[in-house]
Structure 1
């Protein structure tokens, strides 16, 4: 049972927010975020060290009940508090206000014209003769993109990344603590332009934020004002909370997979049709077209749960920053595509009901697409760490079974890409770019799939669920397995079919193992809930 089980059943989380106005939904998300924060009572050290309590908070499915609240929390705790806590000297009072949610924390790194190329951001912080810093947005492309910096009722501060200029010299990109608004009005020189809604997901007033001659004390700089020896290394150090954020995006995706699997399973068992062959009533779950995707989703969820536990351990024990970043990247690049595919497929398998926000799956799908991009774009981090892996700068955890087909697949892909690079005179050439970059995500996922199965075996996951998980990832690169192993296309289909048939009798116990019933509000899971929903709309 999760810590939030009782909280999830309160009116604050049971209310159908889709019936509220846009502004009321935004206010509700802030109230929910504050309630979750109060429940966990995290301190700055929990966030900084990614303590067991912090991991418990990350894994709590209550955040899935409101994707907007989850967005606010991850920015507030991980990005804002986590960055300030890295440079705590003189910031103890503001940290105390943030952890108690007396004020809201934001994180302004990305610029609309630069995206993933944040190292080349344009926002400047110029040291004046008065000893103050003047922050400016020099162009439209330099507007900070997407943090919700408009007044929300709570005072707001933000970690703003800007290029520090001293006597005309660029000292590198620095994190600077900047008050944004008092809860009602923006502070002088700061403009927040609300963006149009993302569509499908919970309402967050994402915005463009501009700074015009905004002055703050030089003590607002987090860390040293000196020019670092290595500008890029210092930049990566200063934005390290984005790395930790990958862990959070992955655990959020895991909760979504759990809840969607439960909803689709219960709906499929409840939905009855007349079998055209027997002319008898039959639950649609009995058809292979329903059984395969639903049980595949459950098996992937159970394996990913075990993988999450292993990732926590690997991240904590990694002794260098780049290895921590690699572990976080493998986790996110493995689980988020599983979640995106699962939520899309299960939504389709619920038919028209899967389109409605009240049934949760469509909103979770929109939210997980955002998670795929947030705090390390899935493709972007794949490219970075596939190259590091190919060049031998990072190393995956050792394989527990080198003869397993997923280990063979991982080794083969890595060897092939290393051969391509070795045979090239310049690994940055256009030819190498076209041969390597499109396959980077494929390589990182191969590493993750193998690591996930190793973790599942280590954690005692049902071997039948592991078998189906393996069958599901084999399908993703079926041609390779046909070419390099005994698994013909027919054998791959039989592998999946046998695994589904073996796991199906355990469906009810598997749903209990997911442990997310308290977080399911979708009315389609039972006749009672459906009738209650209809009566509430009357």
Structure 2
């Protein structure tokens, strides 16, 4: 293992990090992340274009390529010129630049939202003709929120409202731009319990199409009552909060999480790679704390956001506050990994926040005429293909490999960008290595294939199911533990573990934290909001500094 030789205490290291960033801002080399300017490419340009009807304007539809180019150009500049003295905001800047481009490309190039996209809309019964023979009633409602709404409302699919006022179109498009998992839309990802999708050929008919919420499949991922939802999210929030407080109090005593590995050392040798003692030490002292910290952070903010939307903001956001819109962030742990191994971890259990954007390029290629011709040629030149139930299984092998690999490459690019923007200065003493982060994600399809060939002989009968699940879990842990260094090492170099996710520390308040650390953790100027006047006389860059 590559132990760091830098033992500088974390407060001094953090001060150096922040000083390097502020020096570059003063020299007009870097800019802070600012609202609204930093979000022009990822949000406001697509919002403006996609709110203008173009179904019957071919010239405007073809202009989407130029709009996509403008989005990418803006976000490349954002990644090259923007960072933060707050470690999490610095990392998020790179995520914003790349994810904003990926999602914009999905909506501008890889799909046609004004033709095909529709969202669930709740309308008062008096505003429209009630459906004959309604299938959705309070007795068949999927949860308590829908049952209460049915006393005065109906649910319909709302395609792009081309003839509606501008504000209505802007609201529809803004919802589209922020519905990353597709909750409440007809493109909801498969891991979300969702109603059946409406026929696309009927979306533009002008007649309201009912939403069959009664056909949302039951799932442990969603709560059916407000009480159950509140208990679940408060539990997630409290456990995550306490976990983060413990980790932030302990991880910083390990120089690895402050400085990263020794820059002069090489990665683990092949002999060490299979040494059980080194593997166990790496798991317990590095990978497991980092993994638990990432999980706790995701649960903390997801639970807080869901609680905020479902309760205080219920009257403001309308249907977006209903319970079926807010399933758990992660899937079933033991079933996903125990039954499907590494592919189940990434494809079923892990949060699917970016899935729709990651799979869009591959699906676009697969549905193109060129891909269809390639598939036809492959079928003609090989043995006859059986008729499987899933469309992806009918694709030629190269296309299936491409569509399986692209999401991991895009995920690697996304997180590598976070690593890139986390280096606040060219003179900073701990430069990140984004290529290693990219390598970690690009390596996952290879590991999945390795996993498949290593485990395809495992017993899968009902009597041996527990043995198969245990072996799947073991293989998955082994593969991830021996490859996580590429990601965790670089996150440590990026100083992400120095970020304070929670404002108040119960452990420190009780005197159980490191000596000299106060219970209020969001002190200094790197937390909260402030006004940025723009650099170098560029007034248009002024805004709220994040």
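Just checking, which of 1, 2 has the largest value of distance in nm of label points 7 Å out along Cα→Cβ at positions 59 and 347? Write out the running numbers ahead of the final one.
On the way: 1: 2.8; 2: 4.6.
Of structures 1, 2, the maximum of distance in nm of label points 7 Å out along Cα→Cβ at positions 59 and 347 occurs in 2.
For distance in nm of label points 7 Å out along Cα→Cβ at positions 179 and 395, find whichever of 1, 2 sits highest and give me its label.
Numbers: 1: 5.1; 2: 2.4.
Sorting by distance in nm of label points 7 Å out along Cα→Cβ at positions 179 and 395 in descending order puts 1 first.
If you work out mean count of other Cβ atoms within 10 Å over residues 275-282 for 1, 2, which one comes out largest?
Working: 1: 9.2; 2: 13.5.
Evaluating mean count of other Cβ atoms within 10 Å over residues 275-282 on every structure, the highest lands on 2.
Given that relative contact order in percent (Cα under 8 Å, 6 or more apart), derived from a single structure, equals 14, which label among 1, 2 identifies that structure?
Working: 1: 14; 2: 22.
This figure was derived from 1.
Quick check: 197 is what I get for volume of the Cα convex hull per residue in Å³, calculated from one of 1, 2. Which structure matches?
Details: 1: 160; 2: 197.
Working through the options, I get structure 2.
Rule-based calculations on the coordinates, nothing more; no lab input. Not measured: the values here are computed from a predicted model. Cβ atoms are built from the backbone, for glycine too; each structure is taken alone.
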